[in-house]
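The numbers here are math on the coordinates, done by the rules we state, and not lab data. All values reported here derive from a predicted model rather than from experimental measurement. Cβ atoms are built from the backbone, for glycine too; each structure is taken alone.
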Structure I
Amino acid sequence: MRPRAVPVVLGALLLTAACTSPGAGGGEDPAEAAAVATSAPDQRLTLVADAEPVASAVSASRALFDEAGVVVVAPDGDRAATLLGASAAVGLGVPLLLDPEGEGSDDAVAEELDRLGAQTVLAVGADSAPGNADVVAVPASAEAVAAATGLDLAEADPVPDDGDAAAVAALDPDAPTALLPEDADPAEGEADGELPSVTRAEPLDSTVVLASGSAESLAGVATARAAGASVQVTGGQTDPRASADAVDAVSGAETVVALGTAFGAEDGLDWKVETAATGTQLPGGGQTLFPQHFMVALYGHPGTGSLGVLGEQDVDAAVQRARDVAAPYEALVPDATVVPAFEIIATVASEFPTEENDYSFEAPIEQLRPWVEAAGAAGLYVVLDLQPGRTDFVTQAERYRELLELPHVGLALDPEWRLLPNQVHLTQIGSVAIEEVNRVVTWLADLTREARLPQKLLVLHQFRVDMIPGREQVDMSRAEVAVMVHADGQGGQGAKQDTWRVLQGVGPEGLAWGWKNFYDEDVPMLTPEETIAQVSPRPQLISYQ
């Protein structure tokens, strides 16, 4: 650090399309303004996951800026100075770096200032800064920062304790406000000088920053806004598919920066970003299913009421009925989006040999497509249920690939109707080996990733433990699929609750859960209010048959 001197003239100007930020020297000829140059990252996805705030701020600056004749520095750990520094950095269009302990001696920060070609540092809340640039020192005061920068900072916006990242992400580069903690004591003192005017770079409007919102990423959020990148604060969620806002933000972006330590632990972040970039959303929003969605489904087969309520009416009436059945749950499940759904029996178990001698009638795609498409157009989710008889689940699922390639269509396996070679329906209750279930998980997950589709629901129907022996070994490693166990027993509520408790005890951790209400067979059938009150833990899917 050297004592402040008259600002020096920096190198070549940017394109004339760049603007000059108003500053104390805002009336200077642009030829004497401090130049700034941004650049989008070279990679489609850039990860900034440093655990320490100082290092994270440096990494964010390196990712988004090539040059900055003026840089803002604030003491690490000084919340008021960091927030005001963020206001200044965004208003000027320059990076925000942090100085450990405010001692002005950090080598990494000094090296970054040198790389940027910084000639002047605005030190907010400190008297010095690392490196050899001229220092303009200002107290953590909105008035002092405004005087040093020439920015027309509005009256200070109070920021709540948990609102730093959101407040900085919302800063408008063209009209920044002065951010300060809501309980901050007014700082006293004046700036010891003025900054040169700054030639703002072209904004990185094709770059999106996903910010976890954690403390170590705050300076990086300011740097991103200063560079003109849009910032989506994820509130600690590191899967970009998990919210409608994150999907919207990533959709169409040329480059994405994931900012925050937690992103470093997100397995498969690259393909998840590519999936989010499609912009395709599930009914109810986002690209992951639970816990943000709560489904209520009609079960059955088109064209017949004998297999469930779905087929008791035509497709348009079924859509309306699904909405009507789901509607009471909206007030009962306020923490999730209630999504009406169809569970369509795509392959129907047969008591007698069928054309392929597999004891299963495979409905043609032409019969199912109008129902699937009408449901999707109406904002319903669809599950295709398989009752495979003597064939296997993967073979039958492959028949419906073109429907499963639609973003709102999932899959259900019904082991009750999965027979051994010499078994027949209604004589034996079927079962499926866990190895076959895991082959379905792999098949469905691969299809989902290859087509960059939102997460798929895979339902495992079960009312006896021996229907899926070894279920605790089901593959839960594929984030492309949400695996659900659906307790579809019928009868008295005592027996159904006993089945529910037994199935809950099998595992593994992380399963989603479904419950079925039977209109005619349950004694009695639970109302929506009773379903939510009595079925614990709360299911993520309620189906009606």
Structure II
Amino acid sequence: MSSPAQTPLDDLAVDIRGLDVTFSTDGGDVRAVRNVSLDVRRGEVLAIVGESGSGKTVTARTILGLLPESATTEGAVILDGTDVAKLSHDDLRRVRGTKAAMIFQEPSTALNPVFTVGWQLIEGMRAHRKMTKAEAKAKAIEMLGRVGIPDPEHRVNHYPHQFSGGQKQRIVIAMALALEPAVILADEPTTALDVTVQAEILELLRTLRDETGTAIVLITHNMGVVADLADRVAVMLNGEVVETALAKDLFAAPQHEYTKKLLAAVPRLEIADRARPASADETAVVEANGLIIEYPGRLGSPTFRAVDSVSFRIGPGEVLGLVGESGSGKTTIGRAIAGLAPVSGGSLRVLGTEMNGVKERAFRARRRELGFVFQDPATSFNPLLTIAENVAEPLLVHTDAKNARDARPKVDELLEAVQLPAAYGDRFPHELSGGQRQRASLARALALDPKLLIADEPTSALDVSVQARVLELFAEIQERYRFATLFITHDLAVVDLLAHRVVVLHKGRIAEEGRTAEVLGNPQDDYTKRLIASLPVPDPVEQAARRTAWNATRQR
């Protein structure tokens, strides 16, 4: 890392020196950041990486003074020549937006749903600058056009719900750039996005950095994103910076053991040909023929066809990867298989039951043969129940167990199977980490020894090393219990790791299907090629070449 002595002070957008952050809690003081020193030049992208709890987000939030009252800071945080650690609340308010701005991880929560996006852009600009409404609206339209929102003169009057996830993230970026800050803090800006949308957002940030000279502090656990965008990297562990280096040097020759572990945990496209398990019973667990799923329109709007004439099968013990962007229909298919979305046309047989026109009473007996792993276990668990009580729920509904105490021996066995100590059953969901909650969610899905398991984006929100452990565990358990699996994801590297076959969905139709090694190793459809080219890899040199290939697919 270059030191401030080596870099002219006028060239530094951010200069953090000897930063310590301590939180006061009921259980005593928690030192979250320890003696951190970092600097960011103008026009540079510094990635701060590490697992949850490493201190990366706390460090970045000190730049905007966004820490709670319980936080005590020591050291200097110099933002564009101003030490924000010494500013009052009123002075901090004047700094936010003008000297530094933040792009949040989830744009849906950053945008107010009851106001148009134009109103929200205008409000931010007029709060900091003397502008008429007409001037601010013209600037808002200019910013929306700059970040790639089509027809900005018209869309400026639309509400957040009228935009896709990727477009909402572009609007949040426009809001961050509106006052031309010296530095932008991007906190996991692409975690919730599809790989193709992620690639577009990264290209946008790169272009804006080059055009405006704005410094970017990128907070992420995705090492592929770091390889794609960052100039320098700071690796944090337990509140300390353990390694800093130029991105190309860090990826080529990481020095710290923790950095090596992070890079080793990144799933890569290796085009593995996983042999489909042999079975004496070749009756399909799931079989779709010409499947159609429609949602009725409201207030005179036409019916929306989410899934259009889709056919596939899942054999006993087989893992089928279902991939595609948001809106492709993959989650709708998963819900239909689980009996949570009605089938409009064609045929869908699940565990021998025809789902087209099925009554809940007829399918209820089959529900015990089906498990579901949700994307976010934090919202799928009852926060008022212990982990053991949550895992026991299927046993209470479908077996003779009268209460969680009766089911506890089976629950302990399940927790041990997913490598959680049985004692964790006495904890509440909020007392477990994200990876531990996902393991508990897997235990609950396996409670009734299902023949079919549906996993809907079960690892997308996890740190890379936690994701690697959960995926490894999933593969081991699937190999041991031989249940069929529908694995829904937009991450092709995860599909490559787990699936025997893959179905690629695009706008409700199948773009391509086949053995995983064939589809990923020699894709035939342009959409599949675009998906593969959009997936960032943890190697700056290779990623630069992939970016060129991705740009070529966009221009077709």
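Observations on the model:
- For mean count of other Cβ atoms within 10 Å over residues 170-177 computed as 16.4, the structure of I, II it came from: I
- Label whose coordinates, when FRET efficiency 1/(1 + (r/R0)^6) of positions 98 and 426 (r between Cβ atoms, R0 = 41 Å, to 0.05) is calculated, return 0.25 (choices I, II): II
- Comparing distance in nm of label points 7 Å out along Cα→Cβ at positions 34 and 370 across structures I, II, the highest figure is found for I.
- For 1.23 (Cα Rg over 2.2 N^0.38 Å, calculated) the corresponding structure among I, II: I
- For relative contact order in percent (Cα under 8 Å, 6 or more apart), the highest value in the series I, II is held by structure II.
- Source structure of the calculated read-out (distance in nm of label points 7 Å out along Cα→Cβ at positions 266 and 362, 5.0) within I, II: II.
- Test item: helix-only ellipticity at 222 nm (-39500 (n - 2.57) for each DSSP H run of 4 or more, over all residues; to 500) calculated as -11000, pick one of I, II: II
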